[in-house]
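Trainee: In what follows, structures are represented as structure tokens.
Computed from the coordinates by the stated procedures, all read-outs in this text should not be read as laboratory data. Please read these numbers as outputs of a predicted model, since none were measured by experiment. Cβ atoms are built from the backbone, for glycine too; each structure is taken alone.
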Structure 1
Amino acid sequence: MSQIAKTKLTQTQLDAHWMAYTGNRQFKQDPRLIASAEGHYYTDIDGRRIFDGLSGLWTCGLGHSVPSINEAVAKQIKTLDYSPAFQFGHEKSFLLAEKITEFMPAPLNRIFFTGSGSESVDTALKIARAYWRKKGKGTKTKFIGRAKGYHGAGVSGFSVGGIPANRTLYGQGLESYHLPHTQVPGTEFSKGMPEKGKERAEELLNLINMHDASNIAAVIVEPMSGSGGVIVPPVGYLQRLRQICDEHDILLIFDEVITGFGRMGAKTGAEAFGVTPDIITLAKQVTNGAIPMGAVAFKQEIYDTFMETGGADYMLEVPHGYTYSAHPIACAAGLASLEAITQQNLIDRVKEMSPIWEACVHQLKAASPLVTDIRNYGFASGMSIAHIDGEPAKRPFQIAMRMWEKGYYVRYGADTIQLAPPFTTEKSEMDSLINALGDTLKEQH
């Protein structure tokens, strides 16, 4: 029986959904449909258990169908399903904002809610521009991103992002420029932070010299680039970016949609790598993926600037927001998610188990010559796969499909395979995943 027949969906129904970041033509010939999820496993429509090797989409560090989150959502939807996001509020948004500040570096204590990571990036960039106008420096409008960076799917996100496949189709975006990525020769198969590559931060000085700091609003980078293939910052690199931004009066934004709330074995990537930015974008793990939600954490000085220049107290200090900002059900899920992370000491667990995960993934170096690099930090790892001539994305796709057949979900993107197990993953599950991936690599070779 074909997969289409098993789904009980018609071809017309399949065709009606234009799927996100998916090869629609291939998928609809052989759909990979998930029926349920619990703990560390999905169940597909054939009843097969699939180990979740990416924590959903970097979202579900607590695993799936977490009872406390389910209960919080069920209770909230019976009590207050929606509350207007503008001019009125509800208690849980303020409780969640305070809870999020407990995870942020101390100066970042003002939280703006969004509906996704893409909206968080858009908010951060808009506020950065508006902040400089409020400070009397309205020429500071340009942004600097980084090659291989991912900052969401919006126009602002692809503008500052540095993944070519996400940019080339769409033409002109916001005026932005890009630092080089930090993967330099001699850092292949580094464990944790590479020792080489800090010098790539100096390119920021060249961009400032070219465009002048008086025209640059902010630099935005992921502390660790996730979708670009788990690119870990070199020792001293982020510190140098911070120093240059301070010297030239430029805001530093960390996109922590992936690295926030535990994945790095720390509360944030900022904490893990010892650098405090001016703004942090958040999403994914904030609700454990149960309900869409994003947030942006700002330094109080940025918030105060808008409050002090806002005019009459009934006027909008910032004309910005979303219908689903601080959605009550999302806030309930967020409170339950962050409480579970705290109560179960999961950040400490990730930190303690990270050396075990590191040892597991680096075994793949010997599995196949197709593996040209392995990178890791916390509970995240990426590996580069040797290209098929003219088709760098084909082999990772083939590997991921074979892993799905074997009962493992991993992410493929460009020429990489990416892994991010749930925070509560046991060593036996790590071994099973890596052994299956090693066998698959040998089969491909």
Structure 2
Amino acid sequence: MRSVHVTRGRLLRGLTALVVATAAVGATAGPAAAEGDPGWVSGWLGDVTVGGPGAPGRTVPLNLSSTGATEPRVTIDLAGLTGVATASFPDWCVTGGTSVTCPMPPTAVDENGTLTGVVPVVFRAAPGAADGASGTLDYTASGEQTEAYAQQATITVRSGPGLLDMVDENVSGVEVGDTRQVPVAVVNAGDQPAVDLRLTMRFAVGLVPASYRNCRYGTDQVLATVVVCTVRGTFAPGQRHELRGGLATTVGPATLGGKRITQIVEPLADAGPLPSGVRLRHREADQALRLRPVGKPLGVIPVGVDGAGGQTYLHDVRGAFDVVAQGATVTGAVGDTVHVTVGLRNEGPGVPDGTNSGDTVGAFLFTPPTGVTVLANPLGCGRTGGEDGEPLTRTWHCTGRGAVFPAGTSNTVTFDLRIDSLAGAAGEVQPSGRYPRVDDNPGNDIAPVTVS
């Protein structure tokens, strides 16, 4: 990589990726555009924080995108970083003074006519840069005859320890009963050692982590296991530390669908408040969780390692579960008001979990028998339809009770019905969606509701 010196700047927060939509590779034309249409090119580089002089370099993605443009590229003006930071670019970029021009990367990917590529930029504090110094980097994405948009990122120097989490794993083929070794890895991107750290992990419902004597465990409102560990040691600048062998995690019978395991690392002296609403307790354990140094100190932090948080994602665990519709049968005379309680029950063992999407689970649809009138809207329920001038239907939608639908629990609602006629057809209740898939006994997903 070619290194270019740059100017002054101001305080900036965590290194983040830049998303530049991609275009054509090198000096070649991009995807075909309509005649007379020059296409477009866009780019994104987020603000960056680097450690003080002597800290490892930080690799940040400058993302480029392009559709239909000829010779898409990004031009970076480094004059605003003088005395604050240096920036290094790939060999296929061209430097002239304090200006650098990078064409669409040769590794750009074409998806449906849009090129997307990443220009990795390595930032370091300039020699003698003071704590808190910051400068600006101006960049413009353009193509031949396209409209150019100037943008700016701030580069800030921050002295002190800078712990980053290095885990970003996606795992497929996981089954109930498996034990997975979840990686835990951190690196100090600052210019000073970190003494002791706090590791906070969250295991989605169904996942059971191993016990360590220097950790405390609790359960949050969506049945996830929260683990807070105090890890002693000195974490030198650039040094990668890992939990050897990973953290053993059992995939229990409640596990269902996609599951996320998150982890956050913080210097113990500067750690924030403990997770709220969770009662943490020690467990009996023979071992302590320790992070060991691995390999030589890194001179450059790789792209994608840009924050204190990391994750392991388990794709589509096909756990067993059975959600049962709960109907009702009531009797009465014409003119009477009767009460029917309908809904769903999760017989388990799997637990539908909407925490990844932010949705509630356990919602259902209720269609009353013909010949009755619903007298009021129960809380959380409303008639479907009525959009874009369409009439309201006879079906009611009732929301779920939360982000998880625990095994052995029900989501039910009581409706007040006035009997207008006893000759009507039966109604029914059923799930409003099969989440995260059709369950293992779909034959009991619909139940009748009758009034006689």
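Trainee: Kindly point out which one of 1, 2 the value 19.5 was derived from, the read-out being mean count of other Cβ atoms within 10 Å over residues 176-183.
Mentor: It traces back to 1.
Trainee: Also, I was wondering about something else. Looking at structures 1, 2, which one was mean projected area of the Cα convex hull in nm² calculated from, given that it came out as 28.2?
Mentor: Computed on structure 2.
Trainee: Which one of 1, 2 has distance in nm of label points 7 Å out along Cα→Cβ at positions 168 and 368, as calculated from the coordinates, equal to 5.3?
Mentor: 2
Trainee: Give the label, chosen from 1, 2, of the structure having the highest value of FRET efficiency 1/(1 + (r/R0)^6) of positions 192 and 320 (r between Cβ atoms, R0 = 41 Å, to 0.05).
Mentor: When FRET efficiency 1/(1 + (r/R0)^6) of positions 192 and 320 (r between Cβ atoms, R0 = 41 Å, to 0.05) is computed for each of 1, 2, structure 1 gives the biggest number.
Trainee: Given that helix-only ellipticity at 222 nm (-39500 (n - 2.57) for each DSSP H run of 4 or more, over all residues; to 500), derived from a single structure, equals -11000, which label among 1, 2 identifies that structure?
Mentor: It traces back to 1.
Trainee: Here is a further query. Hey, distance in nm of label points 7 Å out along Cα→Cβ at positions 40 and 384 derived from one of 1, 2 reads 3.6; which structure?
Mentor: Structure of origin is 2.
Trainee: Now, a different point. Assuming 0.00 is FRET efficiency 1/(1 + (r/R0)^6) of positions 128 and 400 (r between Cβ atoms, R0 = 30 Å, to 0.05) as calculated from a single structure, say which of 1, 2 it is.
Mentor: Among 1, 2, the structure yielding 0.00 for FRET efficiency 1/(1 + (r/R0)^6) of positions 128 and 400 (r between Cβ atoms, R0 = 30 Å, to 0.05) is 2.
Trainee: In addition: For which of the structures 1, 2 does the calculation of distance in nm of label points 7 Å out along Cα→Cβ at positions 144 and 360 return 5.7?
Mentor: The structure behind it is 2.
Trainee: I would also like to ask the following. Which one of 1, 2 has relative contact order in percent (Cα under 8 Å, 6 or more apart), as calculated from the coordinates, equal to 14?
Mentor: So the calculation was done on 2.
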